[in-house]
Structure 1
Amino acid sequence: MEGMSYSKLMGGLHKAGIEINRKVLADLAMNHPEAFKAIVAKAKVA
């Protein structure tokens, strides 16, 4: 996950105010990698 553990990703998403479940995250990672990278980037700065 772009150099980030799952728990840190979820914590960052929570801090950023992004509510997304595992199923949607997995779908984004597989089918929409650019969108997934954008979400991970937001979690990293949160």
Structure 2
Amino acid sequence: DWSFLETAMRDELADEKIWIDSAELTVTETVDAILSATGLMPGRP
């Protein structure tokens, strides 16, 4: 359980502009959310 780090992560990563709470997501769902949020496509830099 890494929930104790949530506040620190939100504060320190605020400038990244993307926050994906993957606590309830599968690995595949997390990857899909990241790709969707960033506009990246699989297999592309």
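Taking distance in nm of label points 7 Å out along Cα→Cβ at positions 4 and 28 from the coordinates of each of 1, 2, which one would give 0.9? Attributed to the structure labelled 1. Between structures 1, 2, the calculation of Cα Rg over 2.2 N^0.38 Å yields its largest number for 2.
Can you say which of 1, 2 returns -22500 when helix-only ellipticity at 222 nm (-39500 (n - 2.57) for each DSSP H run of 4 or more, over all residues; to 500) is computed? Present the calculation step by step, with values, prior to reporting the outcome.
Details: 1: -22500; 2: -12000.
Checking each candidate, the match is 1.
Just so you know, all these numbers are worked out from the coordinates, no wet-lab data involved. Because the structure is a prediction, the values reported are computed rather than measured. Cβ atoms are built from the backbone, for glycine too; each structure is taken alone.
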